[in-house]
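Read-outs: derived from the displayed coordinates by stated rules, not from any lab. These figures come from a predicted structure and were not determined experimentally. Cβ atoms are built from the backbone, for glycine too; each structure is taken alone.
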Structure I
Amino acid sequence: METQTSRDQAIERVVASATRLGVELDEREAAEWVAAMETEASGGDLVVDVSSGVYGHRVTMLDFKQEDLARFREMSTIVGFEDRPPQVLTALSISGSAAQSKVNAYPADCDFFERIHIRADTRKEACTILADLIREKARATAVGPTHRLREVKFGSHQVAATKGGSPVGAGSPMSWTMEEAVAGQLEVTLPDGSPRVYSWEEASNDPGWCKLDWVIADRTRGQLANASNVLDPTWEAPDGTIVPLDGFLDPYYQEVYLETESIPLFTKLVKELSADAVDDYVDTLEHEVWKYTVKEPNFGKAARRMYNVFRMNGKYREAAYIRELFDEPVTALYQVSALIRTLDEAASSGDVFATATMVSQVDALIMSAIQALDGPEETQMVGHLLKLRNSLQARESHDARTADMSGIQGAALGAVNAYFERALRAVPEIGAYLDDIAERAP
């Protein structure tokens, strides 16, 4: 068993690494967080907060900040699906960095996750119901005073093709624009150059990965945000058998559910998870860590996944260190990179969103860049942002902004990547973990 002395020494090593990097990590706070994690590890998996009416996995609930609840519940009226008992039951949650609001000081997106449970006589009938639900949601939320639907992922491509000049592989998710989703048909070009039109009904045969994305005016923060809802659809057959319509029943280790009324559905679905659910979850995350540190280096994304890995496998000291990294000014550049596309799409949507709001948001991004960067990097980034600001004010076309958007995103991700790689390798235990990951076969 780990002794108190060894735990204290581990915390001291982590704090020393943070100090060398100039990362502010309070030793007392880190020790308290580690102690809380260890205490929670000995309790049950599900935690319910009676006062706020939210619930989730014990580990996720430790990182959730209740002050954001009103904001997410307001957004849920746009992104969430309604129950249609007894045939359709839902459980809506916030997920990812949105659920870890105590950790992520600069969240780029508002991520939701929703379980859609359908009772039907056949799988085909369940898929048809799911298709109707998603298309109805797309139509109902296509355009509104505070939102605009950006994209819907529904169905899987049967064969390789190109769409809008970009290749799509066989089995990959179908991406529908707002106009395509409302019309119910999508066109691709086959390898022989011939067109192929898919109907919404055809897509329902293999729903695949289901997700909806909106640009939303976040009135609480006075800015625009990308809001998404990833769906986990399940079918309950007449004999009680539960089948994931996308082929995989998602675990629940990164979500905070917004309504305690959905606990019965949540409990029913969680019982269907295998005994190896935690191990499978960690294995999936570690494959992504390998991807983002070896195949497609993006150490910021890798750090987010490593934080969850370390929380789940008991490496709390390492998790406490990574937790602090997301508070550093340079991580705001993640927000810069993500919001550039959101602002561009909002500007291209006509008069749905106010120009003043978009310009104000660019001003905030400029301040983030100044705080996070120095020298030529700062000059380059601010220059691109100023051009983007002028483009938004002048209501120029998307094409006029393309070069500056690319420059902003490239510079932002480059700075974030370099920061996280340096910060992660500063802790010997994390460096050793990364070396081990690199040696594993994908």
Structure II
Amino acid sequence: MNAVEFEHVSKRYAIYNSPADRLKEFATFTRRSFHRDFEALRDVTFEIRRGEVFCIIGENGSGKSTSLQLMAGILQPSAGEVRVNGRVAALLELGAGFNPEFTGRENARLYCSILGLTARQIAERAGAIEAFAEINPFIDHPVRTYSSGMLVRLAFACAIHTNPEILIVDEALAVGDARFRQKCMRRVQELRSSGVTIIFVSHAIAEVKSIGERVLWLDRGQIAALGDPDSVISAYTAAMSDRDRRYESAAHPRQQQHETEVVHGLPNIDHREGDGRAEILGIEVNDAFGDRLHLMTPDSRIAVRISARANADIARPDLGFTLRNHLGLEFARVTLAQESRRLAPMKPGDTVTASFHVEIPELYPGSFSFSPWVSDGSLANPVFCDFVENAITIPMARGERIVYGYLHVPCRVEQPPTPQRAQEPSLA
């Protein structure tokens, strides 16, 4: 028997232009319609096997959260049938089901009782829930005083201690700090080993690839692909790259037409500093085929293209980027000068574009950010004109080997064919 089955499931929402339209429709006893239907899911059929880790990916608005709410029994389908076989613990919207005026301890008891635990079972597991959540002394404070990270700690701790047969996890874990997130993922692996069915929704492709056994890709409420993680994620990232190219073509038709070398656009700016004598115009990270990169893989080649423009005289310009991990640790720094490539002095208005072709080692699964910069001066003592923190963040896929620490160091081992045995002392 499968844990979850969707059979030709559709879910429609009524969209009203104003509250008055809703009232008009109600006044006519729905004989007249004043709304339009939005189909969040259209004729979706799939099954989730008992004991597997099933991941769902897709863009915002693709129907992921609607699917989870149908599994959890929060919503009912407009058409088709949803069958769920087993006790469900769902971690969906942050803090959903918690009373903001109750304390964390009171909410934990209420949550566990709703999921069917007896008073004795709740008392036996209260200590374990508190220990896992690690929010003392706030466990006795009202939940309305909690931060988003504290909410997800308490909610996840409650969910995993109710002995669920099916655990549903949405993007709620994304707000947790890195250490607690790793703790949660270890617990997910333990539940997986014990036979719990885990349904996981995330935009973190690296996590999906590392824990998922099968992946469902939803696109505009329909199934775009369903299968093993490698094939589905490859198709998904390729589609996202194609959509990015079409968007950029529409947004910058003249730029695309002339195929200029200059890279325009900074996807993200966490922080920006420098003396302003030059500025970063854009950065892009491409794969070996020149397509936009959405997922790094071990032992692959990537191209980091950076463009900068001078606003004043730059005597000794240099261009480069810093690679950081999800904790903000500077992993590596790459510069033109470091690779013995010196730029000519720049005048105001001059632009320069450099392509850094990098071989990616086997790093641990996680997210890595690229921070481009342009400087003036020597390699040992640069003066930054513009430094853009975390302009692009790209996840790292899990490789074939387990990475202990930060990266797998290439190594060749020499070993004798047979162990050398110790000589036994003679009796002479």
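When relative contact order in percent (Cα under 8 Å, 6 or more apart) is compared over structures I, II, which one is greatest? Kindly include the intermediate steps, with their values, before the conclusion.
Values: I: 18; II: 14.
Going through I, II one by one, relative contact order in percent (Cα under 8 Å, 6 or more apart) peaks for structure I.
Computing distance in nm of label points 7 Å out along Cα→Cβ at positions 63 and 87 for each of I, II, which one ends up highest?
Details: I: 3.8; II: 3.2.
Once distance in nm of label points 7 Å out along Cα→Cβ at positions 63 and 87 is worked out for each structure, I has the highest.
The value 43 for percent of Cα pairs over 32 Å apart was derived from one model only; which of I, II is it?
Numbers: I: 43; II: 53.
Only structure I yields this read-out.
Looking just at percent of Cα pairs over 15 Å apart, for residues 55-126 alone, which of the labels I, II belongs to the structure with the highest value? Intermediate values should be presented prior to the final figure.
Details: I: 60; II: 65.
Structure II gives the largest value of percent of Cα pairs over 15 Å apart, for residues 55-126 alone among I, II.
From I, II, which structure was helix-only ellipticity at 222 nm (-39500 (n - 2.57) for each DSSP H run of 4 or more, over all residues; to 500) = -8000 calculated on?
Numbers: I: -15500; II: -8000.
Among I, II, the structure yielding -8000 for helix-only ellipticity at 222 nm (-39500 (n - 2.57) for each DSSP H run of 4 or more, over all residues; to 500) is II.
For mean count of other Cβ atoms within 10 Å over residues 31-38, which of I, II scores largest?
Values: I: 15.9; II: 11.8.
Comparing I, II by mean count of other Cβ atoms within 10 Å over residues 31-38, the maximum is at I.
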